[in-house]
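Q: Heads up, there are several structures right after this.
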Structure P
Amino acid sequence: MPEKKSTLPNEEAVRRKKAALATAAGRAPYPQIFDRPQSVAVVRKSPPGTPGVTVAGRLMRIRTIGQLTFADVHDGSGRIQLQAQRSMAQDGYQEFLDLLDPGDFISASGELMTTKTGELTVAVQRWQLLSKALRPLPDKYHGLKDHELRYRKRYLDLLVNPEVRKLFEQRSKFITAFRLFLDRRGFLEVETPVLELIPGGAEAEPFVTHHRTLGIDLYLRISLELHLKRLLVGGMDRIYEIGKVFRNEGMSSEHLQEFTELEFYQAYADYEDLQRTVQECYREVLQETFGTSEFACQGKTLDFHGPWAVVDYAAGVLAASKVDVVKASDDELRRALDRRKVAYEPSAGRGRLIDLLYKKTLRPTLFQPTLVINHPVAVSPLAKRHRDNPELTERITVVVAGSEVGNGFSELNDPLDQRQRFEQQAKLRAAGDTEAQMMDEDFVEALEHGMPPAAGFGVGIDRLFMLVTDQPSVRDVVLFPTMRPDGPKKI
């Protein structure tokens, strides 16, 4: 019977054959037992002449020069060179040549030495195949350039683009720095439900899922807010959470349906306290992560040092649009949007119209870190009314490079006022506004038991990190952004 012809690409077929040859030679390509290695970083601190070191990692390059073969091994801590020579024939030199490819994981033991060029090297006396790579890595010199492919195959992106790995290491430090800032100030980290009976805390369309055992529909949370404020009712005075939230909205360079949010709440504080705390927080977190408060962004320099500009919401929109959003009628707001060719849904309520005008006129003009304060009640259904003007709220929004990267307010703790605002939101929802908030009777009941005066703040981690690292899209700072299903693409 003729041998069945492989339909695999040639290099993949060769690699599979090598895996079979390795098995036949007694070198299992995926062994259960292996020598425990030291990290490359630790080995690099050892002096030449140190015997019996063992390293392990991914082979990234193999080259033969005369009687010697050199290979680069990378682990999570760095790179080190291996040197194999024909004198180790009884320990598998020919197999080293014949069975290994770039991308394979191996371990190697031997004595540390330096080559003629002064490079610290492991003189291999014994080696073991740990995992045979059946597919080749992307071409080193061309890398992985296609952005969509990089998002879909992030593991390859990390392998061939070292700057991408560094970016995500910085992101981890960035999140840790937020935790350190809050922990040092006596905040307690908590966890609240991802699945909710009623989504709330933001104006956004939720994702719906179904709980089979309970026989009920549930929503993926759109915010962390309402459960955290229940904890204020329960006596937890300083709390925060870092977690995923989900919004079934459009995608853009600044928007994802799944993103990471930090929210913190402090009892016996108000939005004036918040303005000071937020500036301290951003400056300390950025300094802790990057060692600086100045960042290149969109061809300019962002400077987080020093007091930020403070802009009154209504006054700022009036200066930018010639529209007084507090006094203007809904029809006047619609005409102002029509003149600027800004689309809006027929069901859009007053708050949505005001918000669209703000986003079109004032917000794009704010590049340096700015606190926009005193938003109208219509755009702030969860914020306490302003002490001097009941048509406004005690709210702040952090704007950087024309983007919102933080939002907070003196929290509304009047249950009667909160009920009225929920009822207004429910009317908007019934009229077709799918982003309006739902009535949450349980949350109102919690407020009826008494919630202390408090200030709360939330920041989208991904968008802020995107701006300070000058990335073109929020997808560039998320390891696995949601993508539309696609067929396989050749690497």
Structure Q
Amino acid sequence: MSTVGVDLGTSGVRAAAYDEQGQQIAVAVGKTSLQRPREGWIAVDAEAVLQSAESLLAAVVAAAADLGDPVRAIALSSQGEAVVPVDRRGRALSLAPVSMDARGEPAARAMSERFGARRVQQITGQPLNRMFSVYKIAAGDAAWRPPAAIAYRALSDFISIRWGAAPAIDWTLAARTGLFDVETAAWSAEMTAAAAVDAPWLTEVPFSECVPSGTPIGTVSAETAKRLGLPGGTALVAGAHDQAASFIGAGGSVGSVSTFALGSSDCLTVETAQRPAGIAGTGFATYRWQPGRWLTLAGTAAGGWTLDWYVDLIGADADALLSESSTEPPPVIVLPYLAGSGTLDNDPTGRGAVVGLTLDLSRAQLTRAFLEAAGYELGSIVNAFTAAGVPVGQVRAVGAGATNPITLGIRASAAGVPLTPAHGNASARGAALLAGAAIGLFDIDDLPSITLGATAHPDPDTVDWYVQQREAYRDLYRVLKPFNQRLEVQKGQSTHASPDARHDARRR
């Protein structure tokens, strides 16, 4: 028998089937189209994601059956923060805002003034930031309010319910809404009441029931089984936030193995047996995925998107551009904060920057600088974890950015941290392993190992250079912060001006 993990990512959907040894036997991949209805708004069509997931799932189900490994359980891995209002039939009433969507900024600012960032983080385990679902819900129109909306769903439970599951969301994705109490593992009445000052409909429109990752939540309906070619009685299992799923799929473990995801976002995930004590007041986010198993996250919201933006701007083939990157460290630094700062500073006004441009700078050097940015941020995060007394251990790199040994080596050198690539689709694999554990196929405390590649070590000839560059990278954010804040104020003033006034200002 086999199990399937379906990864609902920001840039695409992936379904993968795994056998009883945890080896991938089939995979299907599709892209996701992001929509930008207004400046600062970035959202995905949940119904389109559902259709893509079904098409890809049907393909791997058929492939597994052909191999004599029929699918017995399914779990979903999902991007965080993306939620959607649904009607009584479970249909999406609006687009689902993704992590980078900025519409929640006013509500987040009001929450900070009313409730305080420390109290928010104490309850939710997440820093107070506009990325979290609750602030985007507060910005919603009539589609997000009763009587039209009868519930809010993350992408994972939006899909699993349509396939036949009970309304259930796992703890990790519940935490990413900004309304979940990570200590009691329940929806926070205190947070809901505080948010309802700006969005009173939050007290009337519920989320799904919260359960640990790996909890059985139903079986596929007869209609779904027939449509997708699934065996009757196929189990549906609560999956996890994509970063948690990647950690599980790549073999992460307390104190010895952490994961660094190089995808649309760059994120380091570390596990501890208790809630970390040294991260209060920081931008780190923490949640439990099972009792006594805590994951703490830190990264950059637009890490991979920043590299994609650069590739599109240059107008070159991505593989060719990255392969021609300089073999020597360039005298230029890129700050990859195109969607706000990294976790360490938790600053939504943060902006990207390229510093050190000269007429002599080559495209190959600039390309390497964009690759180094992820490494600089990782190095800063590892130092912050160490200072907080949280052991990181070996760092396994996962995601699309971990597949190229040359670019991985550049990032390892910039970070000052060895990076070991974990082959395959870690996020989908983590979901599939959770599904298998739920039906007794795997032991959740002794999951099958993943295939690892050769470790990329920091180049010993550039160690001193990169120590200085990491310091300059952190200094650069601090120097630019006042300038970025002024730009944000000016942007707000422009947004609130009349259309005629904005037109006149542009003419001037």
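Q: As an exercise: P(r) over Cα pairs in 5 Å bins from 0, in percent, for residues 331-370 alone, calculated from one structure in P, Q, equals 5, 23, 35, 17, 9, 8, 2. Which structure is it?
A: P
Q: Now a separate question. Using the calculated result -9500 for helix-only ellipticity at 222 nm (-39500 (n - 2.57) for each DSSP H run of 4 or more, over all residues; to 500), pick out the matching structure from P, Q.
A: Source structure: P.
Q: If log10 I(q)/I(0) by the Debye sum over Cα atoms at q = 0.12, 0.18 Å⁻¹, for residues 67-194 alone is calculated from each of P, Q, which structure is the one that comes out at -0.68, -1.05?
A: This figure was derived from P.
Q: As an exercise: log10 I(q)/I(0) by the Debye sum over Cα atoms at q = 0.08 Å⁻¹, calculated from one structure in P, Q, equals -0.66. Which structure is it?
A: It was calculated from structure P.
Q: Tell me which of P, Q gives 1.0 when you compute distance in nm of label points 7 Å out along Cα→Cβ at positions 75 and 107.
A: Traced to structure P.
Q: Still on this structure: Work out which structure the value 16.2 belongs to, where mean count of other Cβ atoms within 10 Å over residues 227-234 was derived from one of P, Q.
A: Checking each candidate, the match is Q.
Q: For distance in nm of label points 7 Å out along Cα→Cβ at positions 43 and 115, find whichever of P, Q sits highest and give me its label. Provide the component values of the computation, followed by the final result.
A: Numbers: P: 1.4; Q: 2.2.
Of structures P, Q, the maximum of distance in nm of label points 7 Å out along Cα→Cβ at positions 43 and 115 occurs in Q.
Every read-out reported here was derived from the displayed coordinates using simple, explicitly stated rules and does not represent laboratory data. Predicted, not measured: the structure shown is a model, and the values here were computed from it. Cβ atoms are built from the backbone, for glycine too; each structure is taken alone.
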